[in-house]
Structure formats: C-alpha cells, structure tokens
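Following this line, the structures themselves.
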Structure 1
Amino acid sequence: MKCIVGMSGGVDSSTSAALMKERGFEVIGCTFKMFDSPKSAAAIAGAKRTADFLKADHEVIDCVDDFKKSVKDYFSESYKNGITPNPCVICNRFIKFKYLNEFRLRRDAEILVTGHYVQIKKSGDRVELFRAEDLQKDQSYFLYGVDREILKFAEFPLGGHPSKSYTRDLARKFGLPSAEESESQDVCFLPNNDYMSFLRQNSSEISAEGDIVDESGRILGKHSGTSRYTIGQRKGLGLSGGPFFVRETDALRNIVIVSDKNGLKVDKIFLKNVKFLNEEYLGECEVKIRSAGPKKSAKIMKTSAGYHAELLQPEYGVAPGQHCVFYDGHRVLGGGEIDRAAA
C-alpha cells in the first residue's frame, strides 16, 4: 500500500514518515513550496534529506499562487479590516489538505499522513476527530475545518504519543536527520515572526496613526496603526491612568477603543462560516476560542441570523477573526469563525 506523507523537514513529519515505512507502507513524501524564502528552501531540503534517508520518493508541490491568495492576502486583509486572522486554520483547510489529497489521487495512494498531533477514528462513512493524547501539543483546533471527505483518507501517527519528547526519541531511534531539529512556533511565512514588516510590505493602508478613545469617544492618546493592537491587549498602549485594555480596533475610522476589564466581558459569540465535522450539533458542549486557551462550557444555538455560542461563564477579550471550535469532551464537533461577541 502507498501513503502520501506531508513532509516539512521537521521532526514530526519525518517521524510520521518513518513510522509508516515501519508499518510496511510505500512512503511518498510531499513538500509544499508555499512562498519563496531561505526558510522555505531549507524546509524543502530537509524533507528531501529525510526522504532520501528513508529511500522514499519525494516531490515538491508548487502552491505559491494559491497560498498567496488564500492565506497571505487573507492575513493582510484581516488586519486591514481590524480583525485578528488565524492563518493556520485557513491553510490547513484550503491549502495543505487540499493539495495533499490531490497528490494522493494523482499517485494512486490509499492514505495521506501528516505530523499533526490529533487522533482520528473512522467507521463506515463516519469520521471522528479527537484531541491528541498529549494535550499540550494538541492541534485539533487547527484542523476542525478540514473537509470530512478528505479526512476519510487521513492518518495521524503522532496523535497517540504521550509527549513531544517521545516523538523525538523515536526519531533518534530511527536515526532521522531531523531528530535534533529545533521546533518553530512562528507563522511560517513571517520572517522572525515579524508580522508588521509583512503588513507594511503587503498593504498600503496598514500603519496610519490615529486616536485611542474610551467607550464614550473621549480621546486618551495616539495609536501607531490599528493593526498593531489586539483585543484584550493591556501593555504598550502608552496611556496614563487605567488600567486600560483594547476592546476594539476600528480600521475604518482608524481608532483603537479601550475600556476597563469589564468592558471586555462577553457571553455570546456570533459565528460565521460554521462547519460541522459530521451532523449539525446544537446544545451543550465545550468551546475553545483560542488555540492555546482552555475549553469553556457553552451552548451552540441557531437562529434566523445564524449560529452563536452562548457561554455559561463570561469570557474576556474575544477577538473577531479567530475561531470558536466545538468539543464533546475530546471529540471535535465543528466550529466557526468569530464574527463578533457581545455581553
């Protein structure tokens, strides 16, 4: 049997490829060229080294144009419009798994594999996605939007591992060239994670100065560009008195609105582009509104205006543009993009 392995050159995808080869699969490595940079070239070279070490076929897939339209332009436009993007959710849904599945079909392979820390169970036409055994590494938040018809063919060999150190020990056991590679937490297309430099190069409307105002519209100070501020931010405002927190960034009026902490409190999160992994779910569950945040008890509701999550306990600093993912315990039910939040 043949399997397609998405290989980034890092230890996680390399170990996944080695585990599939150990299981007897014919491994075909696939690495995406999503942008031109030394970082991208190094990732491709690293993946090729691992593929050669495993005596596996390897192919580079050029998706530069699609990645620009679907991810980089979305990233810039989000900040320009005063919302906080999540490029990894978008990339997984519209780039990585789409291209992996197309490559799987082209190479007539039975399954596709990535190094994501998430677990999957399949029964007939049903696919269930679960959080990883190692909750510190769990990436289910980023995969909720991947199409079920693609997940039917997916496997995640690392999802059941107890820790990242366990994965690294396996990589050493296999003798993989990537065994000691350091882990990157950065957004892949941002050099040194410097999103402001990226925005300055990719948007002409990103850095105009403007007013910082309170909820009544009283001017308290000046901001250096709405894109520099995030909902809930306290530090770096340069205001006397307070404490003040960013409640809203209004790119259209070029203002940053601040309040005390109570002004950030919300208990309803209105959603758009909602997607369920299997059937529609309404009722009590838990939600994550930040990838690294805790789960919160909530009810998923539906009205003529669309879906919203009603939190059983208030939350602070909910950012439009991020994603609200629904869970039943460790099982992913679905999720959607945060449109707005209200008390």
Structure 2
Amino acid sequence: MNAPTIRSLAAELGLSRATVAEVLRGSRRFSAKTIARVGEAARRAGYRRNPLVGAVMSEIRRSRTRNFRGVLAAIDLNRELRPAINRYDQLLLDGAQRRATEMGFKIETHPLAGRKLNFNRLDTILQARGIQGIFLFPALVEPDVTQLDWSHFAGIYTDYSIHRPALHAVCPDHSRAMFETLNRIGRNGYRRVGLFVSPEIDHRIQYHWSGAFLGYQRVHPGVGRVPPLLANGVSRQDFIAWFRRFQPDVVLAHQTEVIEWMERCGARVPASHGFVCLNTINQDRPTAGLDLQPGLIGARAVENLIAQVQRGEFGIPDHPSIVGIPALWQDGPTYLPQSSAR
C-alpha cells in the first residue's frame, strides 16, 4: 500500500492540494469543518508530514520571492508595572523586528496590563489577526499565561521567568558572562572582587549572577572571598560599610552611582580600584562592562519562533529549551585592562 500523500488526501476529500497542504501546516484561515475533515482523513490514512520536504519547498519559495509570510505578536504582560518600554526591551524588539522583516514576517506589539488582561479577548484578537507566533518580553514578575489557548500558538520567551506554561526561551547567558568576566579580572591582576546586585534581579534570572560568582570563588582559592552584597534596599551607607569592611579592589554592579560611593571611601577609579557594569545598556556614564546583546537575543528568538510556526509546532512544548546568548566585554574608563598598568 502506498504511503498517503497530500495529493491522495486531496483527491479523497475533493479539495485542492493547496488547501490540504495549508491545513496540514496549521493554517487557521479555513472553516472549522474543513480543518476537521482534513485532520480526520490524515489521521485515518496515517499521514505523516516530512519536515525535510517542507524545508526544501520553503527554500524554493523563498528563492522565488520575498513576499509577506505572516504576522507575529510581541506581548508585554507587565504594562502596568512598566509604563514605558525601557531601553533593553526596545533594543530587544528592534533586533526581533529586523530579523522578522528579513524572513518575511511582521511584528505587532501588544502592550497589555498583565493583571487586568482578559486572556479570552486576547486569544480572540490574535486568532482573528491570523497570528500564530507569540514573542514575550522579559517579565518583572512571573506571569501566568496558561489561560491562552496554546493549541493555536507557538511561543518564545526572552528571559527565564515564565513557567506557566514553560516555553522555549532565548536569553542572556549570565553564568557564562560572570565566569568569563572573573577570569578576565583575575588575569588583569585584581584579587578581591566584590559583587553588588539587587536580590530581585538575581531571583528573576534564577541566581545566575550570584551562583556563578560564588561557584567561581569556591574553585579558585587564590581569589579573595568577598561576600556579595545582595540585601534589599541597599543605601549608600550600606554599600560604604560593606566596601570598607571587605575592601574589594574591583566592584561588579548594575548602578554606575556605585563609582561615586567607592570614591567616597578613598578609591581612585581606575587607578587603585576597578568598576565593571553588569549591563552597559543601563549605564549613565562611560564604564567598562558587559553588553548583554539584546538585539541579537531578539533576532535569535524570532528565528526560533518562526521555525516553530513553519514546522507547525503549536502548543506547549514537551521539552522546552533555553538558548543562551553570550555577553560581550566592553573596555571603558573605569577599569585598567593590563595588570602591568596597575
């Protein structure tokens, strides 16, 4: 018995091959009755879509034309907590939009209030717009988006915090960034490294900053054991007390105002002490630090999302994966890169 094909299913159902092919790829632009008929016939015949054939045909179509292929939704579920999109998220969206355009897709932004959101309404809007891919911004608090009917959608997240449901994610590789930064600092002659990071930020990224920092200290006995400063609501006085007690010779932090606090303790940055910003996008003065590459994260996330849509992989994944994007080191006036210069 010959294996069932789109041609044989179309002949059996009295439909065009194009209609059967689109339904089997997950298109929702046909009636529920047609979708059900095609699905039932495919199951009864034991039809299995060959992803390699689909990929080849997709490449052939792409080589012929650059026609528009579809719309994706970028959703911010923390609109009431974040009135205006911050610079990190804007760069994330810019990278996603550029890559989506290159691949023939458009991104619609949906800045929604997560706590007040009517998910049934959102579900209706997205399906009416023919949207099958959802790009989720980083969340300040872990959202619950299980109320969406994920059988219609593929999803991608750009941070660690979504577990309801667990989706594929593309995000910064904070642990690798911390290890590589500490290795660099050690090569440059610094021996007492201090980490100052908000517990809220550390929790949201599943303790990748502090975990990698403490792990590095444990396996490098030559590094001074400066305990990280992780307390909530740290003031200038709290920082100065910590700095004077443990005497780090370089500080890793997000806030660049820390430089002024160090100088109040007699530090001369960079002559006697170094400062490294953990996310240079948020700095308000030139510093050495880490570029977390949000534009690249957005682009990789969109590539992953479009691939799911093209493969017809809708619904909550059985085995969600996380793709980590490495940070880039940036030299700056708060850090001496050569040990000889110190």
Structure 3
Amino acid sequence: MVRIAHISDSHLGCSMFQLVERKEDARRCFEKAVDMAVRKSPDLIIHTGDLFHDSLPQNDDLNFVIRLFKKLKGKVDLFVLQGNHDHPYGYRYSLSPLIGLETMGLIISTGEKAYRGVKVTYDGRPVEIHLLSWASERFLESVLHKVQPKEDIALFFAHDLPNKDNLPVSFDYFGCGHKHTFNLDEENNVGRPGSTCYVRWETEHKGSKKLIVVDVDSSGCEYETQSLNDVRGFKFVPPVNISQMGPEQADRAIKDSIDKLAPKEKSIIILQVNGIVDPETERKMDRTKVLQYGEKKHNPLFLHIAANWRCSVPKEIKLSQPLDVEASVEEYMDFTKDEMGTRVKAMMHKMLGG
C-alpha cells in the first residue's frame, strides 16, 4: 500500500488586494498544509503545481520554501509539479524556480520537460508515478493515452486534467490542481484539493479547500480529507440588491448589511452589491463614506465593496441632428440630466470651434 498526501496551488507571493500581509498569510497557509500532511504519515506528498505565484519569486518566499523542504528531506518523498505560474509563459520549464529546488535534492519534479515518469518502492511494492506539469491540452491528451502502466499500482498527477470521461482506466488515482477549489470523485478516483489559501475570492468563495489523503493498493483507494482554512479571517457578506433605490437608500442598505456582521479583527470583508440603478443614483452614492463607516465599525484588514450593479440607460434617445456631433452630445447630456453637462458642452464648444 502507498499513502499519498495531496495539496496544490499555494501561490506563494500572491497579495490579494495588493495587501503585503497576504504574502505572509500565503506562507503560513502553505506551512500549515504541509504540517497537516506530515501528521498523516504519508509515503509521499504531492503538490500539483503553482507553488509560487510568479516564475521569479521573491527571495523571502524562495528561502522560506527551501527551509521548509529541508525539514522534510529524508522523512517523506516530496513531488512538486510546475503549474502555469511556476514558469515563464510559453512552457519554458528550464526557467522555473523548481529547477533549483530539484537540483538541491529537495523535490522530485519534471525537470526541464513537461512529463516525467518515475518508479519508487513503498512497503516493498513498486509504484509508478507519472508527473505532468502545465502543458498544452494536446500534449496532455497524448501523454494520458500513450503511457501504459506496468506495475500494479500506478498514479497520475497533472496540474490540470481533462473531463473525467476522457481519463484512461489504467491508473489507480488521478490528482490535479489549478482550479483552486476542492473536488473528490471517489467513483473515478480523481482528486483536486484546492488552493492552500484564498487567491481569487471571486471564484473561490463558494468552494472549499481540503487536504486529500489517499491509501492506494491493488484493490482500490480509500480516502480521508481534512479542511484547509485560510489563516486570515474572511467574511463573505450575502449580496445586497440596490435595484430601484436612490443614492441615500442604497448607501443605507449597504451600511445595514455591514451592521449585521461580527467578523474577527483584521479580517478581510467582501461585500457584493448587485442590482440595476439609474445614472443619478450611481453618481451620488457616497462609497467613500460607506467604506469609512465599515472600517470604523469592524477594524478589518481590508473592506472590499464589489460594485456588481449595472447602470440603466435610456433604451432610445432620439437625436434631432444625428450627424451634428456637438448638437448630439448636448441633447444626450440634457436627456440624461448629467451633472457634467455644462462642462462638457463648454469643452465641446472649444474643441469643435463653434
């Protein structure tokens, strides 16, 4: 039997909302995930790509990884794939920072190529491990259907995988990453742990992130999962709909939603505001004061109000002189009652020499 601890997408160096604190958070989340994996006593730890957020990581992130991986050397086999963030655009694997980690003997990766197959022995039994870093879809499909495992236990790890219906049945477990949210298909033996920290809240806030532990033998797989929670408190507020509201009413609705929160101190609060508003409401909403109100009330690390509303515009404006630019702009400003109308008309007059 072989025991696998599967993690992915740590994106060391990422800084959500350009917050320097998030870089340290990413390191702490990754170390927490590795410690959790080690406590499961695996034969191997696999990281399925995007260890770094940039192919030229900063020294503090690279040194952090070196120190952490040195602690694991000789205790557990560590496999790390190159994700799309781990090498420069164009599949230039030789320029990846993972090359240095592999040269130091800290990890096993795919080296200067996209694919690598290795054979190791666990519990006295040979195990085939096939590694595929970020590659074109065509190359991925080619490797998946070209490789023919010879041992009783065969594992396939890739940064990303195609639809499960296109996966060959010759492998005991498929592991992937890339999409940042957890998914485990026990029927088809396909696992995706999700990222170790929040990277893109827009696509991740509705999903979960988990360590996947897999025990594999010739009779099949047994699974255990454990949640990976970000070290930073995140508060995703239910969306507020401000359709048909005036500016003061809209501001009040957002403040009321903020009032209902009870976040931890220095959390990141994300509030989505939806709906359809008229141009006057959008212009007169005082978002700066609303942000100041929320920051004073909850003392978050960051409060983000995602303006997902749409601004309504008149369905049809009939212009009396459609070929006359100056006259058409003036008619449009009058029709929409834009506060900038007077200034725009004056500018148009100077520009067009009227």
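Below, the figures for the structure above:
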read-out	value
Of the structures 1, 2, 3, the one that 1.24 was derived from, the read-out being Rg/Rh (Cα atoms, Kirkwood Rh), for residues 180-259 alone	3
Mean projected area of the Cα convex hull in nm², for residues 20-219 alone - highest-scoring structure of 1, 2, 3	2
helix-only ellipticity at 222 nm (-39500 (n - 2.57) for each DSSP H run of 4 or more, over all residues; to 500) derived as -12500 - corresponding label from 1, 2, 3	2
Identity of the structure behind 22.9 (criterion: Kirkwood radius over Cα pairs in Å, calculated), options 1, 2, 3	2
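Each value in this text was obtained by applying a stated rule to the coordinates, not by laboratory testing. Fair warning: this is a prediction, and the values are worked out from it, not measured in the lab.
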